[in-house]
1. One of P, Q was used to calculate FRET efficiency 1/(1 + (r/R0)^6) of positions 2 and 146 (r between Cβ atoms, R0 = 30 Å, to 0.05), giving 0.65; which?
2. For the read-out helix-only ellipticity at 222 nm (-39500 (n - 2.57) for each DSSP H run of 4 or more, over all residues; to 500), a value of -10000 was computed from one structure; give its label from P, Q.
3. When relative contact order in percent (Cα under 8 Å, 6 or more apart) is calculated for each of the structures P, Q, which structure yields the highest value?
4. Rank structures P, Q by mean count of other Cβ atoms within 10 Å over residues 74-81 and report only the one at the top, that is, the highest.
5. If we compute distance in nm of label points 7 Å out along Cα→Cβ at positions 26 and 114 for structures P, Q, which one ends up with the highest value?
6. 0.97 is what came out when Rg/Rh (Cα atoms, Kirkwood Rh), for residues 42-129 alone was calculated for one structure; which of P, Q is it?
Structure P
Amino acid sequence: MLGLKLPTDPRWVNIVEKNIEEILTDHAYCEQKAASTAISLIVSFPEYTELVQEMTALVKEEISHFKMVHDRIIARGWVLGRERKDLYVIELMKFFPKGGSRQSHLVHRLLYAALIEARSCERFRLLSENIQDEELATFYRNLMASEANHYTMFLSFARKYGNREEVDKKWQDLLEYEANIMKDLGKKETMHG
């Protein structure tokens with residue numbers, strides 16, 4: 001369903017289990033960045049009323065997810081660590097060339113967001129099915145549906161605001177590019193890395 005060209009090696013969960021504190025901190029910042037992305041889309045493209053409405057709802061949802069992750073960090077006697085660089089996102093953002101029309105810039109941002117949500121959904125599924133910590137397995141199972149909905153929403157908006165054929169071609173090309181990125185990742189206790 002997600003269209004990802006290279007699935008995460010399930011052994012990534014074993015890496016995560018060795019440092020739950022690290023994955024929760026990374027996950028908390030991913031939720032915060034997702035809220036920031038939604039705010040940025042509102043600020044950058046205010047004339048797209050339907051997008052603004054959906055992004056407003058998304059900000060609320062993502063910040064509530066941040067709180068849910070942060071609450072789990074606190075419940076385990078930890079504190080939120082410092083933000084980490086997301087090498088996955090840094091590499092992903094190199095795919096589309098800078099510049100271009102305002103509309104193509106919007107489509108590119110929506111495609112990036114769709115792919116990040118798709119990969120997050122896939123990782124949440126892996127955690128829900130394989131992590132030994134039952135509380136976290138349930139937590140990630142419950143979040144998985146949200147990520148899938150976000151993925152489809154962003155992809156639908158990209159197709160709505162761009163030429164469908166061109167958008168689908170860009171999407172397939174981006175998926176191939178992302179698969180190459182993933183060959184070098186999956187070895188750290190980070191949500192995307």
Structure Q
Amino acid sequence: MIIASQTLRGPRITLQKAVKSFAAAQAHHQEVKKSLPELSPWLGWATEDYTLEDSYEYLQGCEKEWDKGTEFNYMILDENKNFMGMISALNVKENDKKLEIGYWISSAHAGKGYMQEAVKLMEKEFFGLGINRIVIHTDVLNQKSANVPQKSGYILEGIQRQSQWNKKEQKYRDINTFSKLRSEYEQNL
């Protein structure tokens with residue numbers, strides 16, 4: 001089983017293992033609600049109906065998945081330990097040495113390079129733990145999200161046609177598949 005570090009530190013941010021606490025749920029919920037106009041077109045769970053209880057349940061699920069070694073969910077924190085968003089290693093396949101990175105950041109912190117820094121921290125951690133392939137999926141219409149893997153040296157492998165159901169629009173959306181291999185990561189060290 002992969003055992004990931006609970007804290008990853010970068011120059012401007014810290015990735016901290018998601019914990020189920022009332023304070024963490026409040027911070028999570030507050031940033032989701034403030035960022036709904038930017039999040040809701042892409043994330044089906046980011047709706048006006050999203051509650052504080054939903055945030056707490058999500059964080060509770062994060063702890064369970066971490067303990068099983070199937071997901072590693074991190075809160076993105078600024079220098080003052082303020083919550084900025086989430087980044088996760090999802091669908092961890094230890095035998096195949098691969099995983100997917102998923103992320104979101106609050107509107108107040110978007111476009112400032114924080115997510116690229118978070119992705120770099122995740123790469124260092126998980127390639128260092130023996131992962132060989134990291135994948136990032138983005139909606140083809142979400143250029144801001146696609147900028148992260150593009151600026152981080154990921155290769156666009158292709159587009160999965162009508163791969164994801166968009167609940168808000170009630171239609172299927174096309175999804176970009178970006179990837180980076182450990183050998184590509186090591187070339188740029």
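1. Details: P: 1.00; Q: 0.65.
Computed on structure Q.
2. On the way: P: -25000; Q: -10000.
Label of the originating structure: Q.
3. On the way: P: 34; Q: 19.
Looking at the calculated values, the largest one is P.
4. On the way: P: 11.5; Q: 16.5.
Max of mean count of other Cβ atoms within 10 Å over residues 74-81: Q.
5. On the way: P: 2.6; Q: 1.9.
Structure P gives the largest value of distance in nm of label points 7 Å out along Cα→Cβ at positions 26 and 114 among P, Q.
6. Values: P: 1.03; Q: 0.97.
That value comes from structure Q.
Any read-out appearing in this document is the output of simple, stated calculations on the displayed coordinates, not a laboratory observation. These figures come from a predicted structure and were not determined experimentally. Cβ atoms are built from the backbone, for glycine too; each structure is taken alone.
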